[in-house]
1. Please state which of the structures 1, 2, 3 yields -5500 when helix-only ellipticity at 222 nm (-39500 (n - 2.57) for each DSSP H run of 4 or more, over all residues; to 500) is computed from it.
2. Can you tell which of 1, 2, 3 yields 25.8 when mean count of other Cβ atoms within 10 Å over residues 124-131 is derived from it?
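What follows is calculated from the coordinates using simple rules that are stated; it is not laboratory data. Bear in mind the structure is a predicted one, so any value in this text is a computation, not a measurement. Cβ atoms are built from the backbone, for glycine too; each structure is taken alone.
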Structure 1
Amino acid sequence: MSMARHDTELMEPPVKPAPLWSRLLRCYALHWPIHRGKYRLAVWAYGHLPIPDISVEAAMDRTISIRLHLKTWVDFNMYHVGLYEHYLARFFLGQIRPDTVFLDVGAYIGQYTLLAAKYAPLGQVFAFEPHAASARRLQEAVERNGFARVRVFTQAVGKIDGETDFYWTPDASTSSLQKRSSECHRVPVTTLDAFCEAQRLDHADLIKIDVEGAEHHVLEGARAVLEHYRPMVIVEIQPPARAYDMLQEAGYRLFRLHHGRLLPLEEARLAREENVIGWPREQSNRIRDALRG
């Protein structure tokens, strides 16, 4: 696949060792057995300590080689806490089987793509990231780690098949189909329905959607996928929660994570951006086991 480059993408931070305070924070976060409080410490450090504009080499989940830009919040979090969205990432790993087929919509640099590739060696992983520099970083990590069953697509996912406007923000992880800046690029876009039909997938087990407010467009273009494959869906929903209603209409029960514990979600409590976990209602045994866990 071709990854069109913009001039500003070529100015990537140089690779250098992290400062001492940064390495000490990472050591503490990775080795201290109690997780609570580590995220708040990372938030404080990000807001109060001098962060150099550099890239660092790191091992995610101890074995996955990845290059992180310290000034970007997602990267900073991955480096200093071990995983971005720690509780969600651990829950995600608990859903991966060796043959899982996973679709990562809005993959950024691929934390979830790379974790799925490691723990589903017999499965398939499809990552979609329309921000060309981020997609290139993800592709480099895939190749560096020898993950042969991963495919990275430099395109958006939405409700149409063709082209669409994509808005770049200074923090690449928050770029979106929703207008958030004046820097607009035309990018290819597909629907999950069209993609899965073209790939002739036997099954699609897990879909993660993080598209900065455009999640309802992704779900609108995935109606056949949700009806036919009945995957688990993990989606970041931003108010107004149209995606919440769409998942319920598709026959899904919705949950949130609270410090690693799965809790039923009521729409009235969706007052802020939140990662929502959707399970098909007919998978009652699986839901019951997860709630007990």
Structure 2
Amino acid sequence: MSRTTVDPRGDREVVVTRVFEAPRELVWAMWTDPAHLPNWYGAKGWTLPVCEIDLRVGGTYRFVHAGPGAEQMESRGVYREVDAPARLVSTESMDGMPETLVTMTLAEEDGRTRVTIELAYPSAEAREQVLRTRMAEGLGEGFERLDAYLASRRAGSPIPMKFELVPIPVSDLDRAKAFYEGVLGFVSDVDMSPAEGVRFCQLTPPSSACSILISTGLPVELSPPGSLRWLHLVVEDIKAAREELIARGVEMDEITDVGGGVLYSGFSDPDGNTWALQEMPWRSGDF
């Protein structure tokens, strides 16, 4: 098992090293991505409820650490160098401690990453003040937590993914775009022709994180136009949404209550792909 070393160097520096059983890109993400840091950063018994990062030269970070007994501590700094995934230089100011220059380098060999952290203090006295705290023990505990977090990811934790695009097979791109944009009110994000005979349009329903793609000439095989069934559009008020679409010329099914307060009303696009408006009362706060 890898251990953390904490070595004083010269009059004002401390050098910390640790080897992690993970590739460099992943270890870099552990230190720079707010999605990962709260899962391990800090000594045993401490959490990171606030993790704000603007990862660029001149950008800042701010961490609020919460410990046992309602203890709190804040650290903040400015990024001076950002060379992913090899080198990160920043200042660090912590409650009651002198500002420190922190230089972290990551070196990979055979899938393992050696992390070297050089801490430069403004004076010998400042360094001694820090060494009298639980710094070494706290770093070691935090790195043990990082080892465990990395192991959990290697063991098959879910890969972060976002479902963002649904290809819709259509026979007439302009007609389909006129329906989705002009009738349904989808927002046209992209409409481009990157090569002769190729065109694609990406459109997004208002308030949605997922978009649709209608295209022609792309080197991929889609289902026949009109073959998609029961794509869902969640709405806050199905009665009002249905009435508005009818006013825009869309042929809508009657509203069906399938139980539990869930309501549906279906319609088709010009190619026959079918959609369903869906109302779930408990999701009204999403809008």
Structure 3
Amino acid sequence: MTQEQLIPKLERALAELPAFPKSVQKIMEMSSDIDCMPRDLVDILEKDPVLTGRILNLVNSAYFALARRVNSIRHALVYLGLNTIKHMAMGLAAVGAMPKVNKDGQSMNSFQSEALACGEVTRITGQHFMARGPIPDQLYLLGLFHNLGDVMCAVYATKEWARYTAARDDLTQEEWDQLAIELFGATPRHITARVLRHWEIAPEICEAVTTYPLSHLNKDAAVHEKSLWIALKFLYEARAPLHHPIIFPDEGSPELERILALLLEYRRDVIESVEVTERFLTESKTG
């Protein structure tokens, strides 16, 4: 889709979205540099007092159950490690960017929970592709934001979203995408990509969110696309997500199906990791 003409209420909503924290973007950029020191990343976070405060609230919540109160990002780094702090910052940024309720006052917690779950499984999937450098962080962020367009449609185009999701069982993917264009002006996937491009998120992430329902990803496809496809198919088969309507083909490529089967074989461990991550959502609001 090269030209998008979103319905006015979605255009207004996108224009009013909060900015993605520059500190999180900078951390992702810096963490890909092998010469980057942890203290450099801490310095970036400490320049964002709002995010620092939310991280410390979470660090001191029941989610981590630390023996003593932590009063600085530097101390949090000692207790939890750099990767945990990075993922915490990304998760808080993702949850903070999503609308909290729709116009009828219905909570979007389930969407946010699915985003956190998908972020964790996408990250885990990347390990099976031996992802290195900045890619693991990109995969986590990709999973966190994969359904942002769904949230925007559900919140700001509630009636259209109800019609869209009700048609899931009767349409092919192509027909369903066409219905989305008629109802919203673009597919939710392309709405997500539009927001991420506006936030100057890595182009690999923006590209991957537009292709994830498809099965014809070959061995040369980007690890981002393959990891997200597997993560969503895993959640679809292991947990049947409530609010993430996807029409999956019967099977993907042999490579994707092999890794998916491995994750499903150890689904208890993966789901346990997902459930720990989802508790993050509750604690980030109450900590």
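1. Source structure for this number: 2.
2. 1
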